[in-house]
Structure P
Amino acid sequence: MNRRRITVTACALLALLLPLPLAAASIAAAPGSAPGAQSPRTSAPELPRPTGPFPVGRDTLHLVDRSRTDPWSGSGPRELMVTMSYPARPHTGAAPGRYLTDEEARNLLISRGLDRAIPVETLTGTKTHSRPGARPVDGRRPLVILSPGFTAHRATLTSLAEDLASRGYVVAAVDHAYESVGTAFPGGRVLTCLACEQTGGEAGYRKVTDTRALDASFLLDRLTGPRPAWRHADVIDRGRIAMAGHSIGGASAVAAMAVDSRIRAGINLDGGFHTPVPDAGLSGRPFMLIGAQNNAPGGDMTSWDREWPKLEGWKRWLTFADSGHFTFTDFPVIGDQLGLPDPDAPLPGTRSVELTRRYVAAFLDQHLRGLPRPVLDGPSADTPEVRFHTP
């Protein structure tokens, strides 16, 4: 897909395809900008360190579902790329790897109009904290599926994935074929966003969430079935599985829970519902909404008001003050370090990561581990940015 097509599609999809926070400052960063405008720094940024007691290991899986034809290409089987993050033994594994491949980073920068402002190696060199090939710690661990926003790479949720793994969770971050601006697959292939050219209106968005629901079920089959695709699959506790995601990835969590009872809990990070919650609910399974500041009840995310009453189990609706659509990803912290903050979402990047990690981990601790987390009961003095809503 060329730059023009991506740009036109992004405008049409609005909240699903909001520009990256970095793009808000791209005019100032570009050559020929006004005198005194801030120029981006080009040294590689670093993601915040995980807060849990465990080092983090990382593996990458390529999964092929030969029972389904890819819905966007119309030919060939459905494919996924998955990053497995997990609690690891100290002093094992290789040095932390690249954030993105060169081609993935290049496509991302081009799609946001930042290819002249930020060198590819700056983005690929973003420092992470997970070690490929590290040996996992002993014991069975809960599993969390993470699904990124539409057009976004799974790497955009690395800060959250690494933190959860450091706290003792196994995390499977998924790239869904042909749904990002560029994801590397085996054989030197970089699959771009064919889905962007085919989605429009509510039916198109629902096709995305329904497709990702099937992806999640296939992933669980391959991680917890009799012949698991991951060499360390024996560390997964099959009875403690949750799904979370950003934007349409968060909307996909409900779609997946509706068709797969193995998923015991779900989190939607600022994604509109396109597959509705079943009229009968989710069999009492807990669900949490965390949204940007404009997505309180009666706000911009009208589907949350519509679907909220159907969530009949434990549920929470939170928003963060001064936040935007990408607050819940790595982009604010990367943008701040590059000198390209988002003026429309002034919550600092480090605080965005801290709050997202805190509330996601608390939800998972309470509902997968049975550990009471009072931070979920209501406002806390040390998190004044967080609003609790009871529509």
Structure Q
Amino acid sequence: MSNKRKYLIFADWQQDHSCAPYFDACTQAILDGTARISKTRNEPGYPQYPCFRVQGREVLVGAVLEYYLYRLGAEGFDYEKARNFSEQMRRLAGFSFEVRYPLSQWVKRCLRNPYFQNVAREDSFYESWVLNPNEAHDFIPEDMFKFACYVAICHTKYDAGDSYTAQQIFEYVTALGSNIPAQLKKNGSGTLPKEVVAYKDAVLSCKANDAFATIKITMKEDTEQSYAQTLDFLCTLLEAEFPRSYSFDFRTPSKNVLPIKGLPKCGVHYLFAGAIRYPALYEKIERYARLAMREFEWYINLQDEKCAMPGTFAVFALGITNEKYHALVCDYLSVCDGEHQSLQGDFVLAYIEQYGFTEKGLELYRICEENIQHLPKKLMTLYKKNEKNNFTSHIYTTSADSVGGIY
């Protein structure tokens, strides 16, 4: 081959089919469950990439998935085979670039590019794909639509709530004449048990959709039991394979809020401001918080300066109510994405105003300061004032001790 690198990529097979045995060996190892991911050898001028090593050669992980899907399409596309192989790859490599990129390329190569056209202006940064009226598409196999929707759901579940890419794929499939996205919007993927994604009684209605990452809860009466059932529903949902970024719609007659200025007034805020009124529920609230909070995941219906990591309002409710949950708050402040989120600054300000710069308060301040772009000005002012008072007190104490020592 003309390039100097030693590892194989998908383009190598496209240009020279003699390397097919290496790709076939990797494919079989994945199907057999014996494949192991390694790193390419350190070569000057080339980064190290995840790869499979077979028969003395290195094949990039993503290249094997591209190869398998391409060959499957040529032989007669089979949804079950494509999905099962992709799932095995995801379990091996996670929904990393090596898996995410080949799947996205498959959607573009097989569904978007042949049947849609980009009508955006040439100088536009964004693309705008619409159905090409000159391309017939009534012969596309249903299995290809199913697999495209599987890819969309993967983005929803494993790609930090990438609802934009998922929505694009659903729109392609719908425009091409399939009703699968409409069914998914109504019923979810069907991979989670019905008792996990839905609950209803005389007071409470809970419904979750894993394909579109939505949680909708309606509470007709604010009672300790209804909040307890809601928290149990959420925890059971997160213990199943539900997306870690999701939109949260909570409706209740009483719109309680936490004593923290600056927080968005929204359903998930009302939920935990209401639940915190019942001490017997604190353990359930903490359980939800621990299950929910993960870096780079979001409540996707809270945006811009009000964006928040799942678990945010549960942690704030416990943290502002009782110092017992100091460790939970510290863990939260360390995990949340301070580059994009700033609500933690509002919480720490409210905490300091309530409890002062105690040892715990100072620890929260320092962790928050290290994991936020801009602290609230009022919080910084209070901190400087506290530092000045401590310094003055120290000087006064030292001077008094010195005077006492002379006499």
Structure R
Amino acid sequence: MNIAVAQSGGPTCAINASLAGVYSAAQRTDKIDKVFGVFNGIEGIINEEMVDLSEKITSDVSYQLLLRTPSAVLGSCRKKLPAHTEKSDIYERITEVLRRYDIGMFFYIGGNDSMDTVAKYSAYLGDMGINDIKIIGIPKTIDNDLCETDHSPGFGSAAKYVAATVQEITRDSNVYSIPSVTIIETMGRHAGWLAAASCCIRANGEAAPHLIYLPETTFSIEGFLSDVKAEMKKYRAVIVVVSEGVKTAEGKFAAEEYQSGQKDVFGHSYLSGIGKFLEKLVAAEIGCKVRSIELNVMQRCSSHIASLEDIRSSEAIGMAAVKAGLDGQTGCMMTFIRESNMPYSYSIGSVEASKAANSEKFFPREWINEKGNNVLPPAYDYLMPLIQGELNAIMKNGMPLNFVI
């Protein structure tokens, strides 16, 4: 029997570690012959675009490079499948290709929308009485908004990048004697995990960020200006971190006039612009030195400061997925189950992929202060274990070397 693995959705710093874990586990059993890497997610199955990974991962060095390489080496997609009851030919094509390559297990690494694909194909297999093909989802997202799992592979490294960058910006902002406000915009459409992660720098004695705004609470323009003015009385350089998706009481994105209004195939709005919006607001209403910084895709591709815990656990969950498939599981998503914070420990389990598909896990409201402009200590307890450790880059010509297919 052969297996196949694909990557889908937005890339992360650890998605290739999960791919490496699948490959590693497959190499350790005589029940699996070849491991096919599928290009561009489910589209690669439909278009029959695959590669035997043993031809690319040829040594321990190449394996170690794969662990350290950001983004998705197999490419990605954001293809939404129709229900098989509405359009079955796509599912028939997927099944035809998998059987042609003697693929008995298909592993799909992705987020909320990718689990929708896992759930739909699993439903098709069940309704058709097909039991010689299994499909298993492996979680991934820097947003950490996947339900049913303690955390998502990729989040720890993105959180570490956000926290470290906010700390560096804080140092830079404190150079001058004049009052200033720096607004840092993070990703986070509906869930504020990444913005919240900026609080980790307080473990090193920082007072910043002085204000943190998440989509889980209502954002008020008047409240924001009042908050900034209050912090300026205490600090010369005020640091604000805000999620891109904060909304007003009317349910509109606070920076709607700066956003395109366009949506992807899953109906998600393309966001950004809250930082620039708030910069102009502070300049007009307060009149101090102000700048905004959008962290953008650096949150998901900065492998130079990846969390070792994130990379190792992402590899481990990929390996666990192969074991689950060999044990007969299908239609599921692998999950992390936290057992303790200090010392940090977890186990790996699984749930039906349909429970994670098209749903979101929000930052707990009880971890946000009453005013909705900062996070509370339980957030540190949750976040800190996920950003621990460093994975040294393999260097060449003064730069990190990456794995490329």
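Here, each number is a calculation from the coordinates, and none is a lab measurement. Being a predicted model, the structure only gives us computed values, none of them experimental. Cβ atoms are built from the backbone, for glycine too; each structure is taken alone.
Listed values, structure above:
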{"read-out": "Origin of the derived value 17 (relative contact order in percent (Cα under 8 Å, 6 or more apart); candidates P, Q, R)", "value": "P"}
{"read-out": "Distance in nm of label points 7 Å out along Cα→Cβ at positions 75 and 179 - structure with the largest value, from P, Q, R", "value": "R"}
{"read-out": "If percent of Cα pairs over 23 Å apart, for residues 187-290 alone is computed and equals 33, the structure in P, Q, R", "value": "P"}
{"read-out": "For 68, 48, 39 (Cα extents along the principal axes in Å, calculated) the corresponding structure among P, Q, R", "value": "R"}
